[in-house]
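The data blocks that follow each hold one structure.
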Structure 1
Amino acid sequence: MRRAIPILLAMCLLASLSAAAEPPAGKYFPGNVRMVFPRSSRNSIMESVVAVTPNRHVIVFDGGHYADADHLAEVILQYSDTVDYWFLSHAHSDHCGAIIELAKKRPDALKIAKVLYAFPPQQWLAETEAWSKAETRDVCTGVAALPWPQVELHKGDRFEVDGAAIDVLNFYDLNMTQNSCNNSSLVFSLRLGGRRLIFPGDIGVEMANVLVEEYGDGLKADIVVLSHHGQNGASRQFYEKVAPEIAIWQTPDWLWDNDNGGGPGSGSWQTNYVKCWMQELGVKRQFRNTDDIVLE
């Protein structure tokens, strides 16, 4: 049975629906700078960002699910055979599966200079999020076994390459046991080509509130990847502070339509409300990765 949609929400949806289907257009970055948001290889939840500097240095955030590995490698190899920095936000497979799969099946496909992350203790993840115990165990084990050099991240770390600057804005909190693995996401800021991207992983309201309290208007960015695929993630206040010009939805069809199998609107996900937030906050452009999104 489909749920009734309030009139104001329905009006928001009509406006945001066309915006998110619109392909990127126009020049956004100078020179050869690119930001690529690869598509899902199986109409599934995933998050992935590939950033390319003026001289074709490559930075990756997360990468997607196991099934996304081959396509992700194809995207990266269009620009370079080397990834300077590969950042991982948290220990869920829709974010870390691709790099684990590459290590297992195609370890020579790419040269990866550094894999950078900080996961909470595996035992803590198992105790605070029993439903994903097997998943987080496999991710933690798989990432620890990666054959490339690894760097443990800390809040305040900064990394630079060829005009790009990446900052780590937070660190996990072992007292934050609500939505524990998602809230353990490290939030990254990328400055490149005169623009700023905020990549919040899957943070929930709890970690979003911490960031708002600490940084306030300092969260302002040009581009945001919507937390947790655009539903049940960061708070509206977080997006108010980011105040992006562009919102990236890495959201599969069923989640975009809030469809649990009973048709659009039949699910309990919060995607439609976030669409309204984006409209109400005046976000100029919204893109969804039904195909690769390329901002250039």
Structure 2
Amino acid sequence: MSLRLEMLQVARLAPQLLGDSTDLVRDFIADCLSDEGGFQDREGQPDLYYTVFGLAAMQALEVPIPSRRVASYLESFGSGEGLDLVHLSCLARCWSCLDGSAVGEERRLGIAQGLEAFRTVGGTYSDDPKHAEEDVYASFIVYGAYQDLAIDFHHTDALLALVRRMQTADGGYANSRWLDVGTTPVTAGAIILQRHWGETVPDEAIAWLAARQHAEGGFLAAPQAPMPDLLSTATAIHALAGVQYPFDQLLDPSLDFVDSLWTNRGAFHGHWADDEVDCEYTYYGLLALGHLSVWQR
């Protein structure tokens, strides 16, 4: 199962905890879709990055996707010429949310060719091809993009070696070799990739990630982060669930944290100091609630 479908499968369970509020979330997500066919960022402009989360939330909540409108928006980017790595990967992910044949063979291969422009000489990937500084996040999203494009990926060994190199002395994983402290999203990604490839995940990495939970619930992005956030929480929970971490001590605080970010608009804030809402953090709310609904049984 692809990384995208694995998360989608879990997010679809969120209504078990949302109950009657599920319709509020459906309405919020639908309102985030712009007339152009892309989902709006926090400034109200359509953006490929936010479109990934909007489409994923629609799929999770079984909201019909207006495929023609979305496809028209995606077609405006061609094969992604001129896009940075994040948005190019998002273009692949967005097409994968539509009908399998919608992207077209020429565009599909063109996107893959564009991804290769970000590959380093070592076979991993960098979001800055000029400096070719390999990083885990860039490699993670490229691997996911290849899955979304249904194209075989031939650099798994190089990515696995990169992940191993980026483990820090504290047990977590850093995004680049210049960092000596792990971060939650990167550590979660490293654990997910290792499990996905059938590798044994180091016990110290699992312990490091579990220790990032804040006393009042939620997960910190890094050991010294001032407060937990929903992105770190959802990705940490997803990674820990994948390695069957015992969640007895983490369940109630996590539920309380996600609930503290809920708004009556049918959306979630990103953290306690966040005054805005968007489809990205709302999708992360769905992902977290999906896992928590399983653990609550």
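Throughout, read-outs are computed from the coordinates displayed, never taken from laboratory work. Nothing here was measured: the structure is a model prediction, and the numbers come from that model. Cβ atoms are built from the backbone, for glycine too; each structure is taken alone.
Here are some notes:
- Computed -15500 for helix-only ellipticity at 222 nm (-39500 (n - 2.57) for each DSSP H run of 4 or more, over all residues; to 500) - originating structure among 1, 2: 2
- Structure responsible for 0.70, with FRET efficiency 1/(1 + (r/R0)^6) of positions 53 and 157 (r between Cβ atoms, R0 = 35 Å, to 0.05) calculated and labels 1, 2 on offer: 2
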